[in-house]
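The structures come next, written out as structure tokens.
Taken together, the values in this text are just the output of simple stated rules run on the coordinates, not laboratory data. Note that the structure is predicted; figures quoted are calculated from it, not measured.
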Structure 1
Amino acid sequence: MRAHVTPRRGTTLIEMLVSIVLLGIVASIASPALRRAAMPPASDAFTTIAESLDVAIASGRTITLQLSMDSGPAFATVRPDGSVVADSAIHVDRFTGRPNDAP
């Protein structure tokens with residue numbers, strides 16, 4: 001007669017080592033990718049307008065921004081059709097949201 005053998009529960013040391021090595025490989029690949037995706041400084045008005053433009057188009061809602069400029073606070077309105085209406089201190093193109101060359 002054979003004795004009934006119950007299967008062992010748990011993981012072996014080899015399985016744990018393989019899992020740790022795989023996690024290390026994934027982390028070593030993901031870390032440089034995250035460093036390259038660093039956000040630009042929040043003080044840049046044109047970056048804020050560009051990010052808000054993407055959100056306004058995706059959500060279909062108008063966004064009004066209050067930005068800190070050298071001359072004081074300035075306001076910009078980003079519309080869901082892609083247009084940007086801003087104070088003259090910002091020097092932004094109405095249809096693209098990009099900086100105007102004229103100061």
Structure 2
Amino acid sequence: MSKTVSCYAAGRDGEWEAICLDLDIAVQGESFEEVSASLSKAISLYLESVSALSESERALLVERPAPLSVRLRFLGYALRSLLGADRDRYHHQFTMPLAA
């Protein structure tokens with residue numbers, strides 16, 4: 001069974017940010033493609049580092065969602081986008097598979 005994580009990206013030309021809401025890992029870049037690839041790499045490196053820890057330490061670090069304030073900020077981006085109030089920003093909500 002493959003697990004996925006929830007991610008969100010928002011930006012405009014040349015200025016993007018993306019975050020894995022389930023692991024509280026964030027990246028910045030110049031395009032959606034760049035932040036999506038960077039986030040995937042950051043998640044992989046994080047999970048690789050965590051896998052070297054003891055099981056008790058790993059349990060504390062594998063499920064660490066982004067703070068509520070961060071989740072609300074990205075929810076605000078999504079709502080503004082749906083209402084058409086944020087026309088100069090682009091938004092992508094997506095999931096990424098986690099390696100077993």
Structure 3
Amino acid sequence: MQTTTGIPVTVVYATPTATHERALRVPPGTTLREAVVMSGLLAQVPALSAVPPDSLDLGVFNRPRPADTAVRAGDRIEVYRPLIVDPKEARRIRAEVRRRRAAA
């Protein structure tokens with residue numbers, strides 16, 4: 001339920017090709033998870049429609065936060081996509097490619 005009074009927040013979900021952003025006002029005491037559900041993004045973005053709200057990875061201003069964290073005025077709540085490749089593995093692959101290029 002979006003209200004005309006309350007705490008202003010923005011909920012964002014980004015893919016490589018699009019950014020979905022919703023500004024809304026939520027009642028005091030609303031959690032990050034509840035704000036994401038209130039924003040309507042879960043129903044409108046196909047990649048999120050199959051994800052249960054309890055398993056979302058969320059953050060505020062690029063800092064991971066627990067989903068039950070209370071929102072604060074002006075928060076930019078970000079819904080994170082799952083990693084495709086482990087960052088450590090990606091780093092190993094890049095290092096190996098550099099080694100091979102240097103040896104050639």
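Quick notes on this one:
- Origin of the derived value 1.09 (Rg/Rh (Cα atoms, Kirkwood Rh), for residues 27-82 alone; candidates 1, 2, 3): 2
- Entry that produces 29 once relative contact order in percent (Cα under 8 Å, 6 or more apart) is calculated, selected from 1, 2, 3: 3
- Answer label among 1, 2, 3 for the case where semi-axes √(5λ) of the Cα gyration tensor in Å, calculated from the coordinates, equals 27, 14, 11: 2
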